[in-house]
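Just so it is clear, none of the values below were taken in a lab; they were calculated from the coordinates. Since the structure is predicted, the reported quantities are computational estimates derived from the model, not experimental observations. Cβ atoms are built from the backbone, for glycine too; each structure is taken alone.
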Structure I
Amino acid sequence: MHDAQPSSKSMPAREPALAVWERRSFTLAIGLLAGLTALLLLAPTLVVLITSFTSGFSLKFLPPGYSTRWYLALWNDSPELIKALVLSLEVAALASGVSIVLAVAAAVALARRREAWARVIEAVFLSPLMLPTLALGLALLMLFNLAGTGLSFTTLVIGHVAITAPYVLRTTAASLAQMDPALLESARSLGAKPVFIFRSITLPLIFRGVAVGAFIGFMYSFDNVAVSLFLSDARSEMLPIRMWHIIENDLDVRAAALSGVLIAFTLVLMLVMERIAGLSKHLR
């Protein structure tokens, strides 16, 4: 008698079945983890949006009823919030504009440098990204006090430039690294002046990177609390700080309504940036 041996035809049939089961189980596990992560990220936003439509007089989830009264209150009965919103938009816009000028100039000067000093200067420019914002805000406050300038709208904008410029520099440098150097060499060989080369060749090619960096810097400046907390004077209360105060003292539902407006504004701005600059391509 011969020992029973597994058929050579049955073994290959089991291996594909096992591989399919492993692949499906892996896909299911990754899908569940991805879904759980998305839920954890979206849950606070959904809670805020639902709460903003409450008919009650305090922040409570689930709401006792639903109404748009607090969105109307933002427009009709909240001059202090409107003032803080306008100030935050002004500071973020000015900081982003100044950051574009400074960061683009720095990126163009350092992009193709291989010397050690260039890397040191680039690291200095990017250093605000490595520091906790609370430490950076305290350091800027101490610096302005040592300089004897005091706190003002100007120092507030300077502080926000310090935290927005690194983002513009980083995305602009990445765009410059992808640009073909032969284009610039060809323009120089044809007698083009540096200003003309920058305006006609370099700037159009790096525009998307600059726009993405400006968008990220603008949103970071607009939503920043730490630097604004240290550098705001009595006349310059930024929107995040004002919202914190009304939540801390009164649990004011207007804060949830304003958060809903800001969420919608951010989504619209992201869609615009995606259409103009391909935001998702630069964030991969």
Structure II
Amino acid sequence: MEFLNYHHLRYFWVVAKEGGLRKAAEKLHVSQPTISAQIAALEGVLEEKLFRRGGRALALTEAGQRVFSYAEAIFSLGQELLDATRQQPGARPVRVHIGITDSLPKLMSYEIIKPIFKLEQPIQAVCLEGKAADLLGQLAAHRLDIVLADEPAPSSLPIKVFNHFLGECGVAFCAEPKLAATLKRKFPKSLNDAPALLPAGSTVLRQSLEKWFQAEEIRPRLVAEFDDAALMKVAAVDGLGFFAVPTLVVKEAVTRYGFQIIGRTEECRQRFHAISAERKLTHPAVLAITSQARAVFSG
């Protein structure tokens, strides 16, 4: 039976974190040829190239990025073990791994997870953003404790996960002040032919917006569509168009980014779900997220 040499893995991990052999050698107090030999041995065992030349620095290959994510988890857990032996029982922070789909608005994501930082027991959160399919795969492999999404996991998935509906709210339309002042008049008809920044067509919010536009006989002028809600806000700050934000966090959007509200509708809904690998939620941070989120939506 073949075993992974964690000494080799650690040398690889340090090189990846430092971005090159020279800095890694200084940190590990060994020679560069020694490190190169250790990494070559690891590549031989894994049968994968882990680095490629990127200018003067070393860049991770796709396989290297995969191995690095495992190394991060392995050595982080090792550090937790050392910390745990030096602390009183119960002093170690509870670690929670949260997956957040990239279609979920960032302000709303933070609003949902914010309660965990107010728990009596210290919490250490690891938040990972990505596509729903990738996150659900990691959830099924128990590398994530929960996934937050704007739609439930489909029943056609080959893996078993459980959906927990958190709540729903309407949307508000916002823009930078000058554009918002123009579009406020005669809302919602003012959105007809107005420059629009919309979520990607595959998202639930985009589909909900399209239905509402059709019902109101509105045809906005699409300037850009985004997978990344944060990038959409940056474009909106630059005055490229209006965008939609959940009503629960619209005040935060106005305060933090200087947007102004054009108008609101409760007929266009955005829904929020938590997805878990287990039917019954037991992790204290996950319970805090789901219970507080439902309280906020119901309130």
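Quick one: FRET efficiency 1/(1 + (r/R0)^6) of positions 66 and 146 (r between Cβ atoms, R0 = 30 Å, to 0.05) came out at 0.85 when computed from one of I, II, so which one is it?
Source structure for this number: II.
Among I, II, considering only FRET efficiency 1/(1 + (r/R0)^6) of positions 138 and 218 (r between Cβ atoms, R0 = 35 Å, to 0.05), which has the greatest calculated value?
Once FRET efficiency 1/(1 + (r/R0)^6) of positions 138 and 218 (r between Cβ atoms, R0 = 35 Å, to 0.05) is tallied for I, II, the winner is I.
Of the structures I, II, report the one carrying the highest value of relative contact order in percent (Cα under 8 Å, 6 or more apart).
The structure with the largest value is I.
helix-only ellipticity at 222 nm (-39500 (n - 2.57) for each DSSP H run of 4 or more, over all residues; to 500) computed as -13500: which structure among I, II?
II
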